[in-house]
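Structures given as structure tokens follow.
Values quoted throughout were computed directly from the atomic coordinates according to the rules given, and no laboratory measurement underlies them. Given the structure is predicted, the values throughout are model-derived calculations rather than measurements. Cβ atoms are built from the backbone, for glycine too; each structure is taken alone.
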Structure I
Amino acid sequence: MVDDKLKESEGEQLLKKFTEGKYNELVDEIEKLTKEYEDSPFAYSLLGNALFNLKNFKDSIKAFEKEIKVSEEEHFLPYYNLGRNYEMLNNSELEISNYLKSFTLNPKKFETNYNLGMAYSRIEDHDNAEKYLTNAHILKKDEPMALINLLALLFKMKKYSLGIEFASQANEEFEKYFQYCYNYALLLYETKNIEESNIMNEKAMVNMQTENSPIFLDSLGLKTNILNDQLKNEESINVSFEILKNDQNHYSALKSLVKSYAHLGNHRASIFFNRLADGNIRFEIKDNGNIDLFLYHKEKISIDG
């Protein structure tokens, strides 16, 4: 709603240009208008958002600071918008402090809680990240990324049962998101729900658009662990080598081979792949299919035979 410091017609025209994406034109017009209407919060808010969309974050910050200065009452939005700008500038301290001011003024805004959760995740403050991502999920249970990131965080924090509790309450629609299925599968695997983990992991791989992407290979890595737990060791070995064709240093695949060969009683191979996983040995698969082994030190030292 346009504030009364601007003529209604002027404000509506500015808003129309914003919705049409005419940001450069809008910036020029508002900068002229603010000389006449120096105390219009609406004008500075619109200016700040236009500048943000133009990726002019430093000037956008100045506009939102001006909005706060000329506003008669404190409002959560300019602080939220300042937080967005500082996020783009990778200034975590000012990003979080402004999001927190916005949260204090309006703790029920989904975006503020979600952005705070992600900000705290980036600086590895897991307790606060959990608090705000949980808030975001509760506020908007149909928003997939809030739950997906909450599950990933709870897995990292080893709160597997809590993650499963949240995941199991999600709508079936979430199963079309491979990140949800994969994160859920990881949580189930850690609590020894092997069959259920396998089902969710298979759904994750079906939903992935690009095979052999890093996340697809990670999902295959989980599959190798599941196969080992099902004592399908030969099948696990085959899948592990398929992963290694695309990523020769894939830790999960190498560790899975350690377990596979140990189960089969081939302890020499098990020890060998354990050393590969730990970085003592590397190998390269050549175009002709041959494998070159070398010690991984300051420089390659070839291993003959």
Structure II
Amino acid sequence: MQEAIHWLNDALDTKDLVIGMTYYLVKDGSIKATNGRLTASYPWPHDGEFLVPGKEFEKVLARMDEEPKIIVEDKKIKIRTEAFRSSIQTRPATDWDYPGIEKAQWELIPDDLIEALRKLRPFLSENATQAWAQCVALEPGWAYASNNIAIAGVQCTSLKNIQALLPIWAIDFVLSRTANLSHWAWSDHYVAFGWNSGAWMRSQLTVGKFPEKAATMIRQSIHENPTQPVTDEFRKAFQQVAELAEDTLLIFRNRIESKFGQALVFSIADCAIPQGSIASAWGAKFLLPVLKVADYWAPDAWPKPAPFKGQNVSGYVVGRRM
């Protein structure tokens, strides 16, 4: 039981605004949860049918030292072990009525999809102004992401016959549960993922389209040849400053510099600089994900977008004006 609850917990809503979304549904050998954006199910090898408030159910089960017995009664369940007992009020199972995966056309998960999602997740925006900026865009042969400052792409040769915006919440759910992930399915409006255990997750796809200009630039980025290596030493020096920086970070020929409150911080590092300028300027939080995946980049392209390339990932990042 604990394993099922832990696996499902992220699919449960935290606000009791819609009937059933803060409840677990136990029915037909599975336990389900939904928050309106995604719905998930996990095998439940115990008899009975009930709709139980999630918060109370989780906290009671967490205090059970052994697998409890659950007795289903009218409008409540009783949960028992030798040393601990509880009863929780329930609702009719009919109060939980959300789409499942009955018509899903399952396919094996492409070998390169999960790695693409893992590499592109740091490039998604926390700002929902542009819906596509919180999604990884999938199309035949490619996966794209952008936070409006950096754009990045991964070639996925196994992706075929798909055009979809996979939202950040579905990506986070999947990436934290990759063990035994085996299948997926999609339609024009939803995507589903399936696990060997019989568990599944379904999420609505985001309506819209990734900007074609950005997609074109990403596809072109694989032909760029940035010459500045991102060595372990450079990456460490950059992170020391960037993780303190409040906003803009300056890269000089021999150091990386920024401000943190009343402090000025810098690390010693060799780096190319633009012709005719003593330094280049960057948004620290936008450059961080770039230099985590890049093996090479071109800071001397500043103030134009700087190309970067890593292991099957490439793109551009835009700097700041000084």
Structure III
Amino acid sequence: MTNIIEKYKNENQRLTIILGSGFHSQGLGNNTILSNWGVLLSKLVHSNSLSGKYTLDFEKIIVNQTKNQNLSDLKQAHIIEKKQLNHIANFIKAEQKWVLNQSDRFNYPNIFNPKYVSDVISLNFDHVAEELCNLNYGNGKEVKGFNDSSFNKILPENSKSSIYQRTSYRKITDKSENEIRFWYPHGTILKPDSITLGINRYAKLVSDTMRIRDHYKKNERENSSKEVIDLTWYSQILNNPVLILGASFSEAEWGLWSAIVFKKRNYAKSTNSFYENNIYKMVDSKAEDKNLGYWYNPLFESKDFNEQWELIENALKE
């Protein structure tokens, strides 16, 4: 893996990181609301009522609370969902504040090095990784949101549209003017209504991902110059080498799987395959995954997760 990183460094090609809750597990263990959906949802209901299929569990919470309040139509269920997402955001904000007050618990914060990483696509709702990056590499300026996609032209900045929120990013600039973008396609605690929990929200994520892909392809056709891209988290998966860190990437992740499948299709022609950048995933040393070598390659062979985090940080830090 180190040799692969060095190859991209020598080619001045920066990386896209897809970051999952394993980042929190590494520093905090697997029994916090940042690393475990079961613990997070048990803040809303008793843990005995959870099945472990958390997207369905969240829908069950919404339906049961709608029934208990004699609210039957879809609009009223949406109101219940919005209230629960606000509760979720508040729980995570409190946990994030507590965690950042003891940030040394995260042993490997240097993986977010803007010199070598251009984009972090966070599957988490919190901003811990972003805050650690700003602490370690930021130039002292406030982290702000941007949208450079084609949706910026057709939707206002204050739009509550999910497609605008999913194609927006937050940018950190280091002292050498290297920029790193943080994307939150699953939503963020800064905008609780954007948080993707439950089947209903995941279906919308897939729909938005397809719309993002379609806009990207349209922009590609209309702009012959390769320097012009429709900048979204999707474009940064499509065009960059990708590292999947701390993410189980189950089949439930239809939005991200859609992006990976679209990337494979985009480079399926033999004439295009030369330009494809690979995807590498942090995997359990004991895991058997039939997809390895096709959809993505293992970051390391026969290494436990602690070893992998340390190796990847050593490869990316100065």
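For which of the structures I, II, III does the calculation of helix-only ellipticity at 222 nm (-39500 (n - 2.57) for each DSSP H run of 4 or more, over all residues; to 500) return -22000? The value was obtained from structure I. One of I, II, III was used to calculate distance in nm of label points 7 Å out along Cα→Cβ at positions 41 and 217, giving 5.2; which? Comparing all candidates, it corresponds to I.
If Cα extents along the principal axes in Å, for residues 57-136 alone is calculated from each of I, II, III, which structure is the one that comes out at 53, 26, 17? Attributed to the structure labelled III. Taking relative contact order in percent (Cα under 8 Å, 6 or more apart) as the criterion, the largest value within structures I, II, III is that of III.
A value of 1.37 was derived for Cα Rg over 2.2 N^0.38 Å; which structure in I, II, III was it taken from? Considering all the candidates, the number was obtained from I. Which structure, out of I, II, III, was percent of Cα pairs over 18 Å apart, for residues 65-112 alone derived from, given a value of 59? This figure was derived from II.
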